[in-house]
Structure 1
Amino acid sequence: MSWLAHHTRSEEYAGKAEKFYRQQEVDRAAEFYRLAAEAELHALESLDFSKTRTIGITSVSVVSLCYKACEFLQAKRIAHKWLSTELLPAFAVDELEELLQVIRYEESRAKTGIQFIEGEVIVSVSGGEVLYGAAPLELVLLRVEKIRSIFYRTTELLLDLPLRKRGGPTQEVKNQCDPWLFQAPPGSYQFAVRVRKPKKYEQLAFEGMIDLELRVEQVTKKFLDIVRATAQDPEGELIEIVPQEDYRETFLKLTRELAPPSTGKSFDQLEIKSSSDIEPRPIVLRPDTREVIKNVLKKPKLASQEAANYRIIQLKGTLHGLQLDDDWIEVSIDGNNQKIYDAKEEIDDVIGSMVNRRVAVEVAEHSDRPAEKKYSLRDIQLEED
């Protein structure tokens with residue numbers, strides 16, 4: 001049989017495998033992925049050595065299908081065999097090395113017995129000062145922190161808990177949602193996040209809570225749905241996905257902090273996607289995403305503050321202190337400390353990471369009391385670099 005005949009048969013098996021995978025029939029899917037890999041291997045072995053590009057494409061396809069079939073040993077043998085030749089084009093070498101890295105992770109996870117909830121989120125930043133496989137540490141740490149916060153908030157939403165404004169998540173919530181950070185295949189700069197599956201749901205269930213396992217299993221998909229709606233349709237789809245106004249505002253603020261600053265100096269794009277081939281297109285956050293979200297957050301406050309004869313100004317300085325329960329924060333501006341009031345609605349995991357950092361604070365100035373210069377907080381963000 002020719003390469004085309006073997007390859008066509010492989011595609012047919014792979015199509016059936018994907019159908020079973022979407023139906024969550026994992027064993028049947030693996031069986032057809034294995035058949036697809038065997039057919040694709042026959043296709044690879046039928047090729048003339050002069051067809052290097054087709055050899056590269058087909059070798060990557062074989063290894064990928066073996067991986068999906070959980071035939072890790074076979075996948076490694078085939079990858080190493082072809083990497084040891086001089087027949088592969090550069091793109092195929094890169095992709096096979098990335099697949100080997102993914103396979104090693106799966107093998108190590110299987111040895112430990114640690115289980116993860118279905119789904120993986122891959123985050124990448126690019127542009128500005130970001131290099132291939134490298135990025136400023138502070139830039140990455142801040143985004144990792146916000147992503148972790150969104151995962152916790154998503155879990156709390158799924159568990160029907162009231163919005164948490166102070167302190168971190170409870171231990172019960174942490175037991176339900178334990179995000180892990182993974183090295184992703186090389187790119188501009190990438191990392192992956194997966195949520196570890198709780199050991200025993202029945203030991204962690206809340207009183208009166210039903211279908212707990214089902215809810216928690218949805219956290220990765222729900223995370224993606226929320227971030228996508230927040231970035232792409234914050235006044236439409238987000239309201240349907242998150243009906244609670246206080247949760248919605250929290251997700252808006254956290255997602256805004258993920259997006260690049262308007263200058264685009266440090267980086268100019270953040271992409272979030274699922275590792276699954278059947279998921280929709282990736283979520284892309286650009287500098288204009290910040291402005292869109294800012295305008296959505298601003299609308300409820302415009303009616304209440306501007307109608308009361310306030311003047312809106314922006315202050316820049318270092319956030320030195322906050323007493324949210326007492327309703328104020330303190331910003332050092334040119335060496336002078338300035339208290340800003342009406343801060344009790346802010347939540348810890350949005351504003352907490354800003355302490356001792358440069359911030360841009362939008363405030364409403366009381367124009368009827370100029371001598372007091374009392375400011376009311378309208379919005380706060382890290383100062384753009």
Structure 2
Amino acid sequence: MPRAFLIVMDSVGCGGAPDAAEFGDAGANTLGHIAQACAEGRANQGRSGPLCVPNLDALGLGAAIHLASGMAAPGLGAVPAGLWGAATEVSRGKDTPSGHWELAGVPVPWDWTYFPHTVPAFPGDIVAEVCRLAGTEGILGNCHASGVPIIAQHCEAHLRTGWPICYTSADSVFQIAAHEQAFGLERLLKLCADLAPMLHARRVGRVIARPFTGTCDAFSRTPNRHDYAIAPPAPTLLDWVAGAGRMTHAIGKIGDIFSMRGVGALHKGKSDADLFEHLLRLGAEAEPGSLTFANFVEFDSLYGHPRDVAGYARALEWFDAGLPRFFAQLGPGDLAIFTADHGNDPTFPGTEHTRERVPVLGFGLGARAIGLRGFVDVGASVAAHLGVPGQGPGRSFL
């Protein structure tokens with residue numbers, strides 16, 4: 001029985017979302033602008049020259065960027081030898097749950113709740129509930145912020161008072177940062193887990209635990225982040241496959257994003273390098289007829305949000321260089337699809353995700369142009385490949 005590997009390169013968008021201007025993201029193009037910066041010598045920290053991703057480009061990456069946005073990305077001009085196209089999202093968001101759920105066949109049927117760009121950002125009853133659950137007299141932050149700067153700003157007060165650092169972003173999220181030793185990792189995770197039902201009821205997509213360690217002048221966020229996400233509104237690709245009696249493997253954040261629904265085995269790690277080793281192992285060992293669903297988050301978390309163009313390029317090149325090892329593990333009939341959940345253009349103003357189309361690239365079925373599709377068509381196509389009935393609105397491109 002053929003297997004399927006659905007691999008999400010978190011935030012690796014390719015521009016061209018028709019409604020980008022409604023999100024303040026007109027002109028954003030994560031891949032296109034990274035390739036442009038590399039070709040112009042503006043991304044030479046730790047690397048040099050044009051963006052070098054020959055394996056993804058051979059599948060059709062450059063062609064997908066051009067299809068999605070009209071940009072001829074410098075250095076990405078291979079004639080596609082794989083399945084290639086681009087996909088457009090319909091859910092009203094540019095966040096992790098929206099993108100992943102829709103890729104798995106389920107558009108978001110509601111409007112997310114976002115917190116205002118004010119100080120304070122959170123309603124009093126939410127603040128009071130955080131304080132009650134944490135056993136503190138107050139919280140720190142209470143605003144829109146990026147994780148590293150807000151920890152730096154409030155680290156000393158956090159260690160002195162024990163108050164959690166609470167912040168949000170342009171996504172529908174409530175994030176809590178706390179020191180793993182001084183506050184306690186298990187205490188932080190329990191605080192987020194206990195708070196999540198209240199916020200999920202208000203259509204806030206995720207409560208995210210953001211632990212850190214070290215001293216205030218030398219702290220670092222740890223790999224023990226945990227997302228407490230609202231459950232998908234309907235059965236997803238993972239449920240369809242599991243319901244057909246097939247094995248499902250979730251690599252990285254997939255278990256969190258789907259609230260473990262339909263997940264047969266969870267494979268986590270401290271870095272994308274760890275997750276890639278899981279992907280290689282499952283390429284060799286995953287059961288016939290199984291689905292492996294992976295998320296590689298560091299494109300987004302380490303390079304997109306901090307607007308690190310060179311770092312993003314290095315990450316893309318590292319990922320691409322490992323693909324021949326993965327391809328060598330696949331057997332006849334296996335399909336690997338590479339895509340993304342949104343954009344996060346590191347050349348764009350601000351620190352937030354960008355509303356973009358995403359590439360859809362496939363290895364295992366030969367050269368095939370699929371054109372512009374919907375996110376939901378990805379899930380429908382994976383289900384069709386596995387011979388599993390799809391239950392969503394998507395149409396297979398296979």
Structure 3
Amino acid sequence: MGLLTTAGIWALFVATTLWFPARRGPLGFAVYVVTVACNEIPLVLLAVFAGSIVAIGVSGEGFEGGAATAALVLAILVSLGMVWLQIRARTVRPAMETALAAGLGAAWRSSIRPELLAALTPSEPWLRGILLPFQRHWRTVERERSVPYGPGGRAHFLDTYRRRDREAAGPVMIHLHAGGFVQGNKSRESVALLNQLADHGWFCVSANYRLRSQGGFPASLVDTKRVIAWVRAYASEHHVDDAQIFLMGNSAGGHLAVSAALTAGDPQYQPGFEQADTSVAGVVAIYSYLGPRGSDPASAPVNLARPDAPPILIMHGAKDTAIPPAGPRSVSASLRSASTSPVVYAELTDTQHGFDLFASVRARIASNFAEEFLAWVRSRGPRERSTLT
């Protein structure tokens with residue numbers, strides 16, 4: 001492939017990431033697939049691009065005449081574009097600060113208990129995000145894979161994360177993966193946040209759930225609640241504080257996390273474990289689909305809104321082309337109007353769907369703010385566990 005052709009293809013790739021040509025529907029999803037890596041790990045791709053240019057240079061192909069000049073101009077523009085993509089990850093910080101101040105109050109950070117604030121030690125986003133974007137494991141964290149939590153085989157497996165030297169009882173984070181209810185797997189997204197929380201003393205769980213026809217509503221919601229019941233049943237064995245169980249989900253997993261939090265103790269979604277306590281202390285929903293899953297009104301989280309819902313943080317990309325932000329923004333407003341607890345909606349500037357597939361700068365900044373939100377919730381003290389009657 002010639003120099004000009006190579007530079008042209010990369011220029012189109014970067015331009016699509018900077019200015020998305022489609023923002024919804026099947027084309028919008030295709031744009032997400034094409035652009036998510038470039039938006040999150042642009043400096044890695046810049047290294048790949050530079051390598052391809054060097055390889056062509058060694059071959060001597062396309063380095064003469066006007067084509068070479070045009071290719072050089074394109075190469076410079078591509079490089080500058082990728083550097084800018086990395087720099088603009090910083091916009092997550094003011095977006096999160098604004099959203100949390102609006103949802104929790106201007107002095108929200110000062111409301112965090114001193115011992116929790118001192119223990120945060122947030123991840124260094126820029127150095128680690130640039131040098132370790134593919135980091136899946138932390139030296140301080142041990143991960144146990146494929147622990148069964150139900151009778152459904154692989155669909156009912158979960159992974160656990162905990163600090164290797166952890167002894168005292170701590171809070172729990174249950175994570176539900178993305179995949180549109182048709183695909184996906186535990187511990188694919190939000191691994192940076194799971195490791196960070198585990199390193200800070202949390203017991204983290206990332207669970208599979210039934211998918212496709214087997215996971216139709218409410219089957220996957222039942223699975224989510226079964227994970228909560230499993231955590232409480234084994235709380236003493238895993239040294240966890242079962243009054244501090246939180247849910248986190250990505251895309252379809254966010255739908256499950258919010259729905260489970262809003263149906264605490266509802267026996268119709270707990271067949272065979274109707275008496276189990278499935279209440280949670282809070283929810284973090286990340287680029288989530290929050291619309292209906294079918295004709296049943298209860299399949300839409302907005303129809304489950306209740307005054308005693310736990311605090312919820314919803315983070316969504318302002319440039320999400322797989323799930324445009326208008327939907328989650330509207331649902332957040334409806335949940336907020338019904339709940340006595342905060343419902344924080346953070347729309348992240350320059351952010352695409354799937355922004356935490358990598359341990360990128362953007363993912364690490366968002367993780368730091370998510371952990372601060374969780375510390376704020378924990379600082380409110382134990383909530384009375386809510387159940388439907």
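See the values below:
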item	result
Test item: mean count of other Cβ atoms within 10 Å over residues 171-178 calculated as 17.8, pick one of 1, 2, 3	1
Answer label among 1, 2, 3 for the case where distance in nm of label points 7 Å out along Cα→Cβ at positions 275 and 291, calculated from the coordinates, equals 1.8	2
Comparison of 1, 2, 3 - label where relative contact order in percent (Cα under 8 Å, 6 or more apart) is highest	2
Test item: distance in nm of label points 7 Å out along Cα→Cβ at positions 115 and 195 calculated as 2.9, pick one of 1, 2, 3	3
Origin of the derived value 18.1, 60 (Rg and Dmax of the Cα atoms in Å, for residues 83-162 alone; candidates 1, 2, 3)	1
Answer label among 1, 2, 3 for the case where helix-only ellipticity at 222 nm (-39500 (n - 2.57) for each DSSP H run of 4 or more, over all residues; to 500), calculated from the coordinates, equals -10000	2
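A short reminder: the numbers here are calculations on the coordinates, not readings from a lab. Computed from a prediction, not measured in an experiment: that's the story for all the values here. Cβ atoms are built from the backbone, for glycine too; each structure is taken alone.
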